[in-house]
Structure 1
Amino acid sequence: MSAAKGIAVAAFLSMLHAGYSAREHLLYCKSIGRHDHSLPVDIVLECLVSLAVMTVALVVGVGKLKPISYEAEMKRYSIDGVFSRPSFQVFNHRGRMLRPTAAQPSLAG
């Protein structure tokens, strides 16, 4: 596991700990009858620092990105591959009625 992934996992666990601490604090306030539901500064700070560290670790550890331009995508295909759409080919059409062949009876005579 790379260092960036390890740091991201540690930051995620720290964020889970901040959430657990917030829940415990709110349950404690409820049990003693305090109606002030503001969180302590250390819990808020732990959550924000964990979020910042996890964001930086994920951005740094993502690796090389692929190009998303149309030209880069079309370099992989030939023009025949792009315009070849078998689902749009129709073999049963009215062209045989416009130009009858010798095998078909003529409409005029």
Structure 2
Amino acid sequence: MKWNGRSIGGIALILLGVCSVFIWGALWALISYALAFALLFFGFRFWREADNLFKQICSGLGMLAGLLLLLYWLPKFIALLVATAMILGGWWLYRTGQSAGYSYRVK
């Protein structure tokens, strides 16, 4: 393993990204987004198959709950995207720092 600025910076960025997933609560946002999309999917499916007004109202409320859940967790979802970008950027820095073509020389 080569120890240079890119490798150390990449490792630091990866660790910061992994810590931010747990600290910013982005992992819970991912779980809640899965739940929200399930509510939207099944609400829409039940809406199409509803044969009376009560079933349409219940499926509409399910879709409304899914939409509100999406909007509520939007900042956490953006934090998840930022944390993912930090992890991928750190991995790119680490890999380019380890490549044979990269050399840092002070003149």
Next on the checklist: Once FRET efficiency 1/(1 + (r/R0)^6) of positions 34 and 58 (r between Cβ atoms, R0 = 41 Å, to 0.05) is calculated for all of 1, 2, which comes out largest?
Outcome noted: 2
Next on the checklist: As an exercise: helix-only ellipticity at 222 nm (-39500 (n - 2.57) for each DSSP H run of 4 or more, over all residues; to 500), calculated from one structure in 1, 2, equals -18000. Which structure is it?
Outcome noted: 1
Item to check | Given 303 for volume of the Cα convex hull per residue in Å³, calculated: source structure among 1, 2 | outcome: 1
Checklist outcome for this item: From the coordinates of one of 1, 2, relative contact order in percent (Cα under 8 Å, 6 or more apart) came out at 50; that one is structure 2
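None of the figures in this text is laboratory data; all of them are computed from the coordinates on show. The structure displayed is predicted, hence computed values, not measured ones. Cβ atoms are built from the backbone, for glycine too; each structure is taken alone.
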